[in-house]
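Alright, structures below, take your time with them.
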Structure 1
């Protein structure tokens, strides 16, 4: 499958905090940058979208100091459910990119859930943070600003969603261009260690809403995203047959399950060697327990 004729959609969020599920933190700004490239991998068009969002809760001062968005800035802005369909439509069936994607994806997933919608399950998902680690293993820092410097990408207004999204998208396309990745989606997925479409003929199906669901087993018809433990079991499941023990699922299905778990469950490397809080990984404490031991 070709990818260079498809939109590359980079996204970023600014929020009230780090924990959308445990503490109910909300999105206060969404930025999406839609990029298209030519056959040489050069960006030929860029379409930016930005929404300030009323989170229906006070924005903590600690968060405002980072993104400079205050209660007064969003008091007349729409709630997320008022922009949810527009955001969903841009992400659906696209090649999506984010920096520390697990955080922004979790924030948006929680907002979509409140709006009665599923995560749109894009065609492919990439994270420029692990891509930076892979491409620049000797670099000390891999935040978006440092990655932009290495790639000579402009980031004029850091920690604002639209600017960060555009810079992230440009970093992605530039790393891909420099590497000379061919116009083949499998080659792009291998290079960027991204999550692509599930294999045909496997135990998965895609609903009209975009959600990927199981087609067999105890969770038939339910979204894969709701049962990562079952997905992990599928990646390792064996069964006994007349020929002896064998894998229960095909190599392609098991590989996809493992890639899903890697991409969706992976978080930012720890910023502190002394603590084990959700904030250290920029993911929710529903995934990483908040161990406040000595």
Structure 2
């Protein structure tokens, strides 16, 4: 058992965690540039929590311009051991109505304009994304939703689109035909980068609308989305507090072995690794580099 530091990345409408005890703001420099905002560190029910506003406070940063590498690096440098994403999404299913929280277990990445890896020339790694979220963390999020009686579904496929525009009708119908459950703009490459950083990650996708496929619904309107988002934001804050309470201050390793996944992912031999890349990856791959 080791000490838990729970990281929270808040998406649209989730800019702060008012319930944090002893909250302090931390500025973090990273070799990948500036994160979206300062980290906010405090405690919830005896659990250390680190919060980051994905779009910056006041929603200043559009999805394609979020510095996902800097965000994950900042959270890793703060010692985060488990990472929960809260993000708004559109629904592709009649039964996933606005206000429902979907605990995601799979992703389809359709983003095209983002830096998706910490690794590159001089230091190559291929992490497995077959199971892209930590099942134990997802189960805990679902249990917290149940306790709070927040409408929720355990399991679902999240289609990550580039944005910032919403889908066309043809795209929406295509993604439904693929068996996708929800659509959003932010969880990729976030989940991939968390895996490279050996941080167990889970997503709670908070439904705000039905995208544009539903025949008796008009196209997505920001005003309607914001109305549902306010409700989801309040439930999201309740969820984080309950999740911290249920998880507790001590943790066990992820059942997927995420904390040591680089042992099976790095290809480049020690003698061939670029020293500059090794230095740049000293936080993200620090455990691996010390042992290999």
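Values in this text are rule-based calculations from the coordinates and carry no lab data. Since the structure is predicted, the reported quantities are computational estimates derived from the model, not experimental observations. Cβ atoms are built from the backbone, for glycine too; each structure is taken alone.
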Exercise. Ranked by FRET efficiency 1/(1 + (r/R0)^6) of positions 142 and 230 (r between Cβ atoms, R0 = 35 Å, to 0.05), which of 1, 2 sits at the highest value?
Worked result: 2
Exercise. A value of 2.4 was derived for distance in nm of label points 7 Å out along Cα→Cβ at positions 6 and 198; which structure in 1, 2 was it taken from?
Worked result: 2
For this session: Can you spot which of 1, 2 the value -8500 was calculated from, given it is helix-only ellipticity at 222 nm (-39500 (n - 2.57) for each DSSP H run of 4 or more, over all residues; to 500)?
Result: 2
For this session: Assuming 62, 42, 34 is Cα extents along the principal axes in Å as calculated from a single structure, say which of 1, 2 it is.
Result: 2
For this session: Check the numbers for relative contact order in percent (Cα under 8 Å, 6 or more apart) across 1, 2 and tell me which is largest.
Result: 2
Exercise. If FRET efficiency 1/(1 + (r/R0)^6) of positions 38 and 78 (r between Cβ atoms, R0 = 35 Å, to 0.05) comes out at 1.00 when worked out from the coordinates, which of 1, 2 was used?
Worked result: 2
For this session: State the single structure among 1, 2 that was used to calculate mean count of other Cβ atoms within 10 Å over residues 70-77, giving 25.1.
Result: 2
